[in-house]
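These are the structures in question, set out in turn.
Please treat every number below as a calculation from the coordinates, not as lab data. Remember, it's a predicted structure, so these values are computed and weren't measured experimentally. Cβ atoms are built from the backbone, for glycine too; each structure is taken alone.
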Structure 1
C-alpha cells in the first residue's frame with residue numbers, strides 16, 4: 001500500500017454564503033484520485049484550501065505527514081491547474097512553463113533544461129515560442145499542465161481541466177493526462193462535474209465500480 005501523501009481532516013471552510021464542513025480526504029503517494037460532484041458543490045474551494053489559496057476555519061491539511069494548514073501557498077510544493085488554465089497572455093509558452101521556476105530563483109540553465117524536458121513530455125516543443133492567444137484549447141491545456149508540473153510538485157491539483165474542451169479534444173487529453181501520470185507518478189487530485197469524464201478516466205486506468213466514482217482512485221502502480 002502506498003504511503004499517505006495528502007490527508008485532510010475535519011476541514012471547515014466558508015466562502016461568502018457557501019460552507020464546506022467536516023471534509024475528510026486521503027490520497028496515497030502516486031495515486032490519481034478523481035472527485036466527482038455537481039457544479040457548486042465546493043470542489044474548487046476544496047482544492048484552493050489544499051493549495052493554500054483559502055484559509056480554513058477548522059480542521060487540518062497534511063502533506064507527507066506535515067501540517068501545512070497555515071503554510072503559504074508558494075511553500076507547499078503544490079501544482080494547480082485551473083479550469084481556464086490562467087496563462088499569462090504576454091509571455092511565450094516557454095516563459096509560462098518557466099514562471100514558477102523563475103519565481104523560485106532556479107538558475108537559468110536549469111530552467112531551460114526543465115522547460116525542454118516538460119515540453120518533450122507533453123509533446124509541445126513546436127509551440128514554445130508562441131503566445132497563448134495563438135493556441136488551441138488543447139494546446140493551452142498542455143501549457144497550463146506543463147507550468148504546474150515544471151516545479152516537480154509533491155501534489156498536483158486539477159480543477160475541471162477538460163471542461164472547456166470540445167468532445168474530441170477532451171477524449172484525447174484524458175489519455176494524455178494518464179500517460180503523463182504514469183510517466184511522472186505525481187500524486188494527483190482531479191475534480192470534475194462530468195460523470196462520463198470520471199468513468200472514462202477510471203476505465204482508462206483501472207475499471208472501478210460506478211458506485212465508487214464519487215472518489216475514484218487510480219492506483220500508484222498499474
Structure 2
C-alpha cells in the first residue's frame with residue numbers, strides 16, 4: 001500500500017470568523033513557493049525527524065486552469081514530483097506522481113484527479129471526496145471533512161490563526177477507515193500541521209518549520 005502512504009503524506013474547518021471566498025486561499029500555488037516540514041513518526045524516541053521540502057518549481061496556465069509541478073525533497077537525497085491542477089475558481093487536485101520531472105513519464109496518473117482542496121469552503125461540515133482505483137477491481141475513497149474553522153496552531157514556523165482543520169480518511173469498499181489524518185491550513189500560507197492518528201503503526205506528525213510564500 002505504498003501508494004496510500006504517499007497519498008496520505010501529500011494529502012489534501014468554528015464559524016465565528018470569516019472564511020475565504022475560495023479554497024485556493026488555503027492552498028497557494030505559484031512558481032518559487034516552498035514549504036519546509038519536520039516529520040516525526042511513532043517509531044520511538046531517539047529517531048531523528050525527517051526534513052521534507054516542497055517546492056513549486058514550475059507553474060503554467062492553460063485554458064484558464066493552472067498546473068503546478070511540485071518537487072519533494074526528503075532531506076536524504078530522495079526526490080520525487082507531484083502535479084497539481086488548479087481550477088480557475090480555486091479547486092486544487094492531485095493529478096500525477098513520479099520519481100522524475102517529466103509529466104509524460106509519470107509513474108502514477110490519477111483519473112479522476114484527487115481533490116485536495118475544494119473550490120469553495122463554506123464552513124464546518126464541508127465535505128469533498130474522490131474514488132480512487134488502486135488495482136483492477138479494487139478502489140478506495142479519499143474523503144475530507146471540515147471539522148473546525150478559526151483554530152490557532154503553533155508550530156516551529158510561527159503562530160497561525162484562523163486555520164481550517166480538516167479530517168481526512170481513506171475508506172475501503174466495505175466502509176472501513178484505513179487511515180485517519182488531521183490537517184490544519186492557514187490562509188495565504190497553506191498546510192501548517194498534519195497528524196496521522198490511525199493506524200497506530202503509521203502515526204506521524206508533520207509541522208511547518210519555514211516557508212517562502214508571497215502574501216497577496
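Assuming -1000 is helix-only ellipticity at 222 nm (-39500 (n - 2.57) for each DSSP H run of 4 or more, over all residues; to 500) as calculated from a single structure, say which of 1, 2 it is.
Of the structures listed, the value fits 2.
Hey, mean count of other Cβ atoms within 10 Å over residues 75-82 derived from one of 1, 2 reads 13.8; which structure?
Label of the source structure: 2.
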